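Pasting the structures in now, so scroll down.
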Structure 1
Amino acid sequence: MGRFAGWVAKKDDEKFVDVLKEKGALIAISPVEHDYAHCWRCHSPVIFRKTTQWFFNIEKIKEKLKRHNKKIKWVPEWAGKNWFDSWLDNLKDNSITRQRYWGAPLPIWRCEKCNKIKVIGSYKELLKESGKKEVEDLHIPEIDKVKLKCECGGDMKRLPDILDVWVDSGTASWNCLDFPDREDLFKKYFPADFILEGKDQIRGWFNLLLICSEIGFGKAPFKNVYMHGFVQDAQGRKMSKSLQNYITPDEVIDKYGADTFRYFVIACSNPGLDFNYNFDDLKVKMSNLRILWNLHKLLLMNAELADFNPYKSKLKELKADLGKEERFILSRLNSTIKRTTELMDNYELNKAVLEIEQLFLDLSREYIQYVRDKLNEEGQERELAIKVMFEVLYNVLKLFAPFAPFLCDRIFLNFKEEFGLEEESIHLVNWPDYNEDLINQKTEEHFKKMDEILQSGLYVREKAGYGVRWPLQKLIVETEDKDFKEALTELKDVVLSQLNIKELEIVESLKEHKITTSPNKNKIYASFGEEMAPAVIKEAEKLNPREIVKRLKRENNIKLDIKDEKSGEKVKLLREHFNIEHKVEGEYEFSEFSKGSVIISTKMNKELKAEGFSREVIRRVQAQRKKAGLEKSDKIELWIAGDKELLEILSLNRELIQERVGADSLELDKKISDLGNGETGHFKIKGKQVEIFFKKT
């Protein structure tokens, strides 16, 4: 190095410039701004030096790699067709060595006499070539003590380099199968059905796996790839220590659980795309897992109360026919199994988990609500409801286990203990089959439409101030949509039961329903400008109010007989371009749904009032029973006190009250005398004071 010995690049740049000046070799000095490589750890400038390396000869196999890639299924598809194909098109010879100490030693020996090279492929070959019985340590420095004999008589010494770590990763697909020591696992599991990694592995793992496998076996090492994006912070920024915007896995798992995090990441991200992490979405997924847990607890409780084992009972052995509610949820179960199987076979993991999620949410929010009365009554209908709950939940566990493995196995083990399930773990249970005969898409669509009516109906009840325990006389659904009409006709009894209403009437137009409309001038001017807006407003004012509402619901827009000056097409008005007011005359409350209106009569007669007060009393007695620690099978003696009108009302439903609260006897009086030890309660219902007292018989 002479005079340059000890000089450091970048630090001693001025000294190098001085030498160039001395030699008369300096043409000019000027600053140039450009990107420059820095160490990612300490951020110091780095110097690139030319070194001697070993390479994979990629140019020879590039076309073979591209042919392999055409047979690989990528999720998302564009990752393989665009990104990976493009990467392979521009791929150059790949360096496979590094000049470091730690790592897998380069298995190449060179003769010191004739420079002949020998590549050692296995431990057995190394022992054979070296004549040793054993080599204790295959790492540096021990491996460098092993010398081979060359054909020329000279000694062969290992080259000092190590293999790049990506060669380790690239050969993982057969290293993990103990190949070449074991060929049985290799024949069974190579190539892999499925691998999963992030989008940065286009140039990393995906790349080296394919290269190494082509060199070693002339084939691709995997059949299907799921490529995910990166997790970013809530603002869409890359998580990093320097920004202090990162969230550690432990921070999430300790608070929300491993299953919640796994389920959240899969369900809330699209393959190949980055997604923004936020705790609100995570909490929703945790809440969903609680719903699944509570469903299994509800099933266990009801099975115990009914002394019924749903696992050992076949549906066909139950004499009770499947009700509409059972046909609905069993159709949902089997169509979900079918759809989820298709998605999993196609490796659309994010879509598959959402299908399963919706199934157990439908079980909780819909089916359980539909059959709550069945679960409170003894008999085969209750056993049927329990059996159906088990069928759905057990299959949900099979489907959901890959996404929430710990929770699903815990629930399975609880079922195993209670019902005598055979397998040791949910992860040893086969993927479920679907029964095409139980799938009825029309039934599912009908229930979906009915649920929309129910949600509107519950909203109307809330507006009217009557909870669902208070019976009402008439539900009127105003719609021209034939699918909604068909669904309501088919599921009339379910609708009335769920809304606690006596009658259902389906009409296309209700005379008591008055509609007034006017153009929303601000919106129209904003959409069509100063010149055109007056003409649009004038045409809009000519439209019939009821026709406006119908057309908006039917087509989501209204075409006018004037043309847009810019596009040349007829002007389209949307819902936002109108002010619409609804008014229902008389004792009615009103709400809209997607294809019409829900109107409920709030007129209350004596019978309806009696049933409403009775249901409210029943609810409070049941709550008091639970607070007192009574079992469902425990019988009580019950006293109820209140004013004369209340007692007359409750007397109309004496038997119903006794049956629902498990009372052997019921006394109605103006006040409760000293009856000794027991449970008491005081509350108000619709302005009336009510007092209860009961004791266990």
Structure 2
Amino acid sequence: MTTLLALGFVAAALGTLYALWCAWWVLRQPLGDSTLQVPYQAIREGAGAFMRTQYGVIGVVGLVIFLVLWLTPQFGWPTALGFLIGGLCSGLSGVIGMSISVRANVRTAAAAQQGLPVALRVAYRAGSVTGFLVGGLALAALCGFYLWLWSRGNGNDLDLSPLAGLGFGASLISIFARLGGGIFTKAADVGADLAGKLEQGIPEDDPRNPAVVADNVGDNVGDCAGMAADVFESYVVTLVAAMLVAAWSHPGDLFGQQYPLALGGVAILAGLLGTQVMHWGRKRPLAALSSAVFVSIGVAAVGFYLVSVRLIPASAPYDGMALFAASMVGLVVGVGMVAATNYFTGSGFGPVKRIASASRSGHATNIITGLAVGMKSTVVPTLVIAAGIIAAYLFAGVYGIAVATVALLALTPVVISIDAFGPVTDNAGGIVEMAGLPPEARRVTDALDAVGNTTKALTKIFAIGSAGLASLALFVAYKLAFGEQMEQLDFVLDDPYVLAGLFIGSLLPFVFSGFALDAVGKSAARIVDEVRRQFTEHPEILAGTRKPDHAYAVAMLTRTSIVGMILPGSLPVLVPLAVAFLWAPFGPAGSGALMMGGILIGAVSSGMLLAFFLSTGGAAWDNAKKYIEDGHFGGKGSAAHEAAITGDTVGDPCKDTAGPAINPMRKVLSLMALLLVPFLL
């Protein structure tokens, strides 16, 4: 075992152990008094029921694909085994992280009665379970599977193509977890707002609302389990793409294959140090979380230098300083995207204030201004990524682009820790409201929830940008997968098959998002009807003398969400299959490969822009509503507030369902293309 591989294994073990320690620490915290237990148990049972149903469906689909991979001679059992490992680790990280998140919400609510610092510590350590479990399991799975492939090849002429199966397993879990959880959480949120806040004028998280428990369940299955699966997949796929690019561009170069694993190991160790800084001193919540991220970036940069320059062998076909520079490009791209997103979604900046101000004129002007802000928000992140691609290529060629992407994704543990912190604090606020705790506790959870909304918006952009770069690296791997036949393929824009593929690929994210938004709309409409039915048939619910039937609302929404995720989730699987088996065998030689390449390029470009637009615009709508609720433009109950609620209701499925789900869609598409290379010529 080389030093690089050992570094990856050790860091993966330490990251996983730290996640388990955080889980043990969180579970030892007080549950609070009996008033907190009723809403907590309802949320816990609802989340568990949804996850069992969703992963039951995913398990059936995964089993079919596993058998197909195993029985198809072009793939064989190594690829099927990789698919199984990727899927199991992705699902495990999401399920365990969500389980701790659900159990942490009541403990955070209890801690809120002791003050902000105590509640912050509980919520952040709960988030760290998801963050470091995602990084640790992903790196351990890749290091272990790579070592097994290496042993089978005796260290020479390694066949790393089964790594694509591992990435595909993670991607399949991701797209369905992201879609199912996203549809559930936003349908519940929209339904609760429309039938509760707008129609009845009752507060958010009011226990009289039959959809309020479903809303809190959705925070866990969407924002925690869904995001964990999404970024787990991005992390795995990025490392796989970099390793395949190294293996296929410079056969026999073990340093290039293992270097991405070492970068991931360094970043986990940096995250372990950076996350401890969060607990030093007395800081405001956002400053504390930010300090963890920036310290992790600084320590990771030092580690990247040592790995790139000190451990590179003389025989390596790369320059150590060039690789280090490419890794720094990745970090700079990450910081640039976060800064741009903070400007467009922060309540202290112009874009959010413009949406809030436009709300005074009515619902339509709120929507129009929000759309304009979302469209403009795509400019800076896109230019930052474009500049990063060029810079990384100039430093180290196509491998440099892959290295920059790995460096960006290497921050996954600490970034997901601050993201998973969000649903914990959101749920804690809901439990405090439903349990009727004193206003002081609600002020603590509101302060943490406001920070959580900011960190979730930043993490979504992190995931979108990294997914775009990962898809680009996968396209490079797709071209290299053709080997000597690649010279016969010319991906130029005047080729009719490439151009046709570009149009088809550019179309896919829009169709995919349309299906996802439609599923949210249909599910939300059913929730609204159910809430109205309960209020009409049992008026004593609004009087507070009868409890609503939360369980039925959760069960109904679970069924509609699972059904709604199947069609859009299947789209990136069916399109490559159609090209490989309906066009390639009958079209001109090589046309299938060229068309598939065009589809990948089109989906990467349009998908990234659409995801930026939906996610940033949705977050801006959300924060414009909060800006008004803080007392601006008439405050709560004003006409501007009602218009802002409408904007937030439109923006919610954009930022939490359609926008983020485009990430795994693009990577499933790319990995399917990579696996189907033998059938495209």
Structure 3
Amino acid sequence: MFVYVRLLNGFQKILVYKLPEKMAGQNLINTCVLVPLREKKLSAFVVAQTTKLKEPATFAIKEIIGPKPFPADANFHHFVQKIAELYFTNSLIFYQKLRQFLKKKEDKLDAFSLLPPPSEAAPLDCTLTEEQATAATYICQTLDTGSFAPVVLHGVTSSGKTEVYKAAMHKALAQGKTVLFLLPEVSLALQFRERLSKGMPDATIYDFHSASSPREKKAVWQALLKMQPIVIVGVHLPILLPIANLGLIIIDEEHEAGFEEKKHPKLNSKYLAILRASQYKIPIVLGSATPSVQTLHNVQTKGWPLFKLTKRFMGAFPTIRTIVLPKQPKRRTSFWISKELETAIADCLKNGKQAIMFLNRRGYSFFVQCRQCGFVITCPACSVSLTSHQNANGDLTLRCHYCSYQRLVPVACDGCKGGSFITKGIGTQQLVEILHNMFPAARIARADLDVTSKKDLWLATAAAFERGEIDILVGTKSITKGYHFPGVTLVGVIWGDLHAHVPVFNAAEQCLQQLIQVAGRAGRVHPESTVIVQAMYDHDLFNFINESDYLAFAEQELATREETWYPPFCRLIQIELKHKDAAQVEKDAKKLFTHLHTAAQLFTTPISVLGPATPAVHKIQHVETRHIFIKTPQFHEIKQLVASGLALPLKSSVFVQLV
């Protein structure tokens, strides 16, 4: 008996090995084994197995050493195959991902790294409200059914969704099951790990994400090998772990786009979690103050149970006001801060309370432009303008947010050779500067990607704000979700419609969700609070910023999507072509589009092929991109169509993404 394997270290050639007699008759396809190669022992993935080689070997064939220690998850290999099918890729890459995020230097684990599992469920640390108890009871009951059970938890901000999650976790752990708890950002995962550890002191809770230490990742793997009941908190990585005793998946902030990875294959952890819960026949909880319209559509059409938490656990909903900046009187301290917001900040500081200023653009300004000729300084490698950032000395440098290219502001314009430049737009750094000038005594901190990407710095900033040591926190979308800052009574949104006009079908949905989430940081403890939303234009979505109106927006949005045939009323597939030569990628995109458009006519179901399109950011690190979109009622109807397109002889790299 022989097996064909691919090494997990990325070596492309398929190698052949013998099976030792003690393993004769075992089916090892789609499993991991340990093989000898020269003087090394390497991990490999079995891609085929045969009793007889097609051609006689011209070399001595070695035996495999044995199966690689792997959690006894009987469903895992089928799950991986399904993902590979959905994303039109090779299942091998997912095993390589396992190897990559578990690869580390050998490190002895101390007693702290492998905590014993709880012998029984620890008591809850608070009394549930009637709404919470109803949801928690239902979810706990689904743990006994042994069936796929999706549950939607629509809880307004500060309604105590976490307490419902904890009740379900206690039940699952008591049954010896492992829980996956997924969040859209690492910074949020770090905070929830801390919160869960305090609220569930007898549970074994691990982080498993890009900021986790090698020791903690190894501890998780050891726990999975031993089938210990644990809680794994993460973003993308946990959904690709083999877990034999997986019993419950919880997705908090389920509406967030952050669940989709930025690199190909652009896996969406939320979609994969739903698929996994279906295949493993377990419950999955999708929680949010602003559920996605796709999820609400599933409630309507598939009968997914919907539980509402309509009351805040403490505090009260804020008063919300909208201000259109261009219509405001010009005599004010700064164009970006209306008189009403300036007064509200002053009153907030006077009363010893805290404020959040939300602006979803980091840096100092959007771009730098020549006063004489209007030339905008752009990145030489990407099709974007350079964003100005203020360094420690207060000087402006220019930076690309796509490839990290940096340069100083030039002495002379590249276009007209003039030497006078102006900054356009506003970023978090400039907003901090404006607020310091307006309120010099205020303690102001920043929370954008430049801060939140640094684990220790962000944890220290969030903790200081929670303790009341910071008066005003200026931040991007990182602060819009999940955080509980009890002292906040004022939220100011500097540019509320900034992303409402982005040319994507769900722009209004994502913009409103963001606004509701950031508004939800106000008044979580206090009976009176204020949210002031400043905008450049008066957009219809501002009519729905009050949380009680969100479902009305969702109903309106679903009607629009149905009329225009966009998700959830169709499956939208994006095909991305990449090449360093713009002419070549254009040629390949047209060739692929022509093939797909012609082939689509042969199907009996309606299939719409759109493109080729040049995206707004069409070049990143000298690589050009073009898009083709396919709309179809069901995914399985276009598998053959897409596969035929991928088989074309193209020079460009081609990737498929589910939108």
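Computing volume of the Cα convex hull per residue in Å³ gives 311 for which of 1, 2, 3? Label of the source structure: 1. Quick one: helix-only ellipticity at 222 nm (-39500 (n - 2.57) for each DSSP H run of 4 or more, over all residues; to 500) came out at -9000 when computed from one of 1, 2, 3, so which one is it? Label of the originating structure: 3. I have 12 for relative contact order in percent (Cα under 8 Å, 6 or more apart), calculated from one of the structures 1, 2, 3. Which structure is it? Label of the source structure: 3. Structures compared: 1, 2, 3; top value of mean count of other Cβ atoms within 10 Å over residues 188-195, i.e. the largest, recorded for 2.
Compute volume of the Cα convex hull per residue in Å³, for residues 444-547 alone for each of 1, 2, 3 and report the one that scores greatest.
That would be structure 2.
No value in this document is a laboratory result; all are computed from the given coordinates. Note that this is a predicted model, so its numbers are computed, not measured. Cβ atoms are built from the backbone, for glycine too; each structure is taken alone.
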